[in-house]
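Only the coordinates and a few stated rules stand behind these numbers; no lab work does. Remember, it's a predicted structure, so these values are computed and weren't measured experimentally. Cβ atoms are built from the backbone, for glycine too; each structure is taken alone.
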Structure I
């Protein structure tokens, strides 16, 4: 393979690095030739901190996506992430895109990553070493981190050990919005890995640092020399001062649409442990980095762990913005549901939810499924689609697609249920009301069951829910019984579809038999044990908008 082989960039903000390390070459004996470039993206909780008014994770994802899309397709890349699924888990590493994926294909996956966890830099470097141990060609590793190792490892020593083992790699490190302690550790990692340390305090510096490293592989350009700095005068005397840090103060800065909460709390940004709680507009807490936990009401809301990070310094006051929210727009006539909320991919219960209101809500930023449960006991939850909640603003989302059943006047009762099933036959949603219901756009099969015990499930037909608007489904065909008020209902009446063989049945009831248009045979069974099933009519045609009356 030519030099334009595998790209291996390790971005550790601390997320990128972890991903690529464990699975870049599934079989080390098959490692490709040519210099490599591997991306590892840091998704630790501190990445919700803000630089120039914008969440660091949002900036990092945008910069990375731009770089990936601008990389020629002949360069094959991989992407790893860590800290994006679980809090407090140093093993939360995932290969987002396998080796051999083109940059523009990887870029689409980056937007779904939501920071949550810790910063296992040492673990990421060790995984990279395992990955690259048998590779003969050099590999460029770019670690982008916004903080210190938080999993107890010694990343400086790990970087040195990898070089001493003869693994052909160069570790460059980009520190994004870091303090001096973090900068010192990250610089040590770069020196141990034979690479350069770049300090990026804003968006432009982050873009420049990553572009410079990318150019060394894609365009074979050498890195420019580091800027020269003046040497410090030699210390003439040494002294030592100890200080015990006092608390800092956090003051809420809510947006105009935010209502006062039942309480709010500060959670350690990586462990999730609660540091302090208050129902007032401010509180004092020990120095550190925190995320807000927001409890709007005691019973109607789940707590929302907000995404932005607050850096608290001893003896200082810092404002905590509460300005990320979601406002749903629903069609007139759609009532506030029993519960709606935000669902993470692969989960069945929402990360956050509220009950009985459509007012704007304070929520965490990220990408989620919109969970919607219209009525507690008369429907099942449905996921209405994907919502992207950008930090720092009230996000307006239109929720206006669904199904509107149009029952004929002779259908006087709500059904036991009606439901939508997808192409695999899996249940999307189920409702007991004939009122219009929200559903995500797509193609579905509608089924209908009039009663629990007297009717079977009817396959009504195919339904296409549009992107915006409601699919209108007429329920206006079927069989109506004309009978003496004192007459006993038969054991069973059956409509047998002459084209498919499917049966629609009604047992022990004179209620109308709702059935879709079609050609049927009409069977009758008077009594289960004292008679047998007979055919009353060889062919009955149910036309759209027509109910056939059966005179008894």
Structure II
């Protein structure tokens, strides 16, 4: 793995205070406190599809819905499921829950059938709020409740009491459970992360947002990225949220310009989608000061900066909020960042719980000790920030071993204390006795001309119980895959380990993603070579040429894997 070049600039330099930002301090006690502080604020707080609401109006709308929720409450957890796109009603319900001491469960509308029903039942929703577009998703499902409200009906609007009807019985405390946010599911089944009102108020204290900022909120409100990066900081500062119903790459720059947005929080492949839109000569004519791009590729971050004239920072955080890494001006574009002052964050061997040695590089930048330097990212004094998963003690135990918080993400750390992402724990690949992770390989293969995005993962080695490397490549528009060019490219990469070179290359129209636009490797691993997508492979690893894999080749591979009893009941992709 080549150590990426460090980039410094005036714009990036002004962000240096992020590395020392305080994660906790003198704060309001609850979301209710944050809201009531805006009760007389006549500044615009929300912009949506040509309509505006002041913060004072938002608080009134929250009081109306707090009265509604309180009147509708029944015995059991006061959990309100919200199955909506990014619409004002979603924010009003969130605000109402803050006042009433209810818990909003963000329901992912990209989930379907039994998975959707399980999410709602698992979180004990006593009421589900949705609309006419999403209501059919619940038809025929046992979601644990028959109480479903549709916001786009006359009955709903007429049933909302006036704000003066809201008579709080007692103020919510910091310990009140405020949100249940499902993880993205990119590394397993989604888990419902607990966020109390206290944690929400702490998350609202961000140096990225001032009262004069205008955050562009296009990421889904059922996910922590939009909540922590846009909604809560804007609420605390009284900034103006520009809400987008659904993210649209083609509408991005027009939305930003029209509304004067100053920062934008992206996640997963969002920058890639924006960069795939036609280039305009005035793309850099905008008011953006900053873009947050966690999990974006370093290539996309650099290209976005050049095209739109705006710095992109990555950093690291998760829905669980336990391990946080902050970007700093001296770190290379693409690095996760550095640990905040006082946080004990380490890269640890998950088998021995021993801290991994620092990464070492040769003169060409190749990572020399990947097998020793890569481990799991662990917060050794972070358990107090992890509030747990709802009704999932097994997953909590997995995260909280040895009194530490285990993130489930792989990383390595250089001598300067900068952390680099190496994939999920499911991204370990073992080839001929050597263990390595997927993300360093992906960063190399992203250099291939014509590749819009890549995903690297392990597939069965038909000769033994180990793996072979497979890459799925999503090509840029009008690009074609030439196996000879790719073979030459692979041989020319000085930092690509001999066992890192992919044996299989799958060309996909679009890489699968989760509901939060993170690449989902689970279906790719399940398919292996059993797909109608074109695949090239190296039948004999002694030669670098890639040949087209045919149906008979796939059948032979399946037979060989089954004969080796790889530990599955059927060949990969057959279930």
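Details
- Of the structures I, II, the one that 5.1 was derived from, the read-out being distance in nm of label points 7 Å out along Cα→Cβ at positions 93 and 469: I
- Among I, II, which structure scores highest (criterion: FRET efficiency 1/(1 + (r/R0)^6) of positions 133 and 165 (r between Cβ atoms, R0 = 25 Å, to 0.05)): I
- Origin of the value 1.14, where Rg/Rh (Cα atoms, Kirkwood Rh) was derived from one of I, II: I
- Answer label among I, II for the case where FRET efficiency 1/(1 + (r/R0)^6) of positions 189 and 309 (r between Cβ atoms, R0 = 35 Å, to 0.05), calculated from the coordinates, equals 0.30: II
- Given 20.5 for mean count of other Cβ atoms within 10 Å over residues 85-92, calculated: source structure among I, II: II
- Answer label among I, II for the case where relative contact order in percent (Cα under 8 Å, 6 or more apart), calculated from the coordinates, equals 9: I
- Structure from which -7000 was derived, helix-only ellipticity at 222 nm (-39500 (n - 2.57) for each DSSP H run of 4 or more, over all residues; to 500), options I, II: II
- Each of structures I, II was scored by FRET efficiency 1/(1 + (r/R0)^6) of positions 357 and 533 (r between Cβ atoms, R0 = 35 Å, to 0.05); the highest score is held by II.
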